[in-house]
Structure 1
């Protein structure tokens, strides 16, 4: 995988700023950290990507634009860019996070990238931040899948049933296990039309529902769409 260190993308006055130092400091390191800048950077990133998609996908509907934006600003995409920028080598972490491999964790990497975007925006303004973001995302934007490929299983299942005038699926909680900070959910998906019942599992209700819907779709397509 190619690497493009962050320093190649930013002017020296950004790299020398106190905001940049704050942006690459995780809360575990103590003192000023990047949580507030992450909040701002998330909003700036969302605006830049939304505007770009609006201008370049002139015939796309609102739902398609939302799916494309969500795909680009998701944690996995941000963490991938952060790895290419070698952010793991410059993030300031506390001893505990450092020992547990926090510099390789996708959540920390993606949060740090958002914080850097926030710092860039405050230091250089929106237009500079826009060029910075679109440069980082250039290959991802060029390789965007078609919007319909990004529909989640619950949406696909609902649209399948609606197109055939069948009742919508029902989702029911089957079980919650684990400690409060690390709960595990089992959700039932019941489809009344083509009688199908599946169970999904995950770290959230939504994740478990999506897995259950995906299983239901596999069964429906296998049984009824051959």
Structure 2
């Protein structure tokens, strides 16, 4: 599902170029669940952005779901994300002016699904929010917002789910509920999961854990 080969990412800054990923290599099999840990600044989120095609690697090769991302233009990358990738962020990233139902329906509408809203209702019911369809993000608790984000990520049945510190803004009990739901949905859909977390116990719930340091995988690079 994921093959990163000697990937580098260098970004500009006021102090000059910053080398974030430094020859990073990683292989993730289709259907595998992988936890990604490492100290702050090790490149975990940047690696996820490269895998999602939201950042272009400065060097190396990025192949995801059989697609060489370096060969895709911006429109093709957007279609690749729409069709193959679900993403859950720490900060939810819901559209404040849209209801929970509308937020979940967005990727389905973009894919031209005639049943977008019916499917979105089913997805929200699956995460226990069938009674909150018409509430806006500001009317939902943090846990409800993240459950809405999970419903949106899984709605198109993506081959790959990327989760970046999905419980970082939640309290302990709510975090447990959201993570249990994440793994339940992942098992139901058979999605490949890449879970970025600073929590070693949470990473250990995945089939394999990889560790990043200074922009490289230092342990667990291959399945």
Structure 3
């Protein structure tokens, strides 16, 4: 199977990572789907999107149990567990899928395959309080960590009243293969700081946070 990571990272918080090495038929065979799951799966026309969806179900089963059911809110498409036992955040990119579960904490996770010239889009999500390295060997990684961190913050805040450039700030940090950073959410109604964790490996950027 594709399970790479399944671990408790804080009290009541579980982190999982799945490498998609299976084809559609194999993933379909190892996931326990009910009629609603199959109905949602059939709404995807693209086979890769179907495989991504099945990888989420397969990973969740490995992290909890075969009866765990993930559903999505109608308008925001935010995932939640049907039984309400955990807060959940989901991310998938290329060949990897990640899930972060929080028993008593809100959670956010984002995973990105670093395949694009993300610097061209920096003006849409980087603000003047943030600092990007001038080292050409690491600039793309630094941009991607900022993007993933902001995606994770966006998810933990339930995707409400958040502009990536104006309302989310990542405090300046030196880029490395992984570490701890600080993310700030600031708008008219709130100011919150979040301890966040990132890693860079195999051309992927991965960031998660809990609060």
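No lab work stands behind these numbers, since they all come straight from the coordinates. This one's a predicted model, so the numbers in the text were calculated from it and none came from an experiment. Cβ atoms are built from the backbone, for glycine too; each structure is taken alone.
Source structure of the calculated read-out (helix-only ellipticity at 222 nm (-39500 (n - 2.57) for each DSSP H run of 4 or more, over all residues; to 500), -7000) within 1, 2, 3: 3. Each of 1, 2, 3 could give FRET efficiency 1/(1 + (r/R0)^6) of positions 57 and 121 (r between Cβ atoms, R0 = 35 Å, to 0.05), but the derived value 0.65 comes from 3. Suppose you compute mean count of other Cβ atoms within 10 Å over residues 113-120 for every structure in 1, 2, 3: which one lands on 27.1? It must be structure 1, since only it matches.
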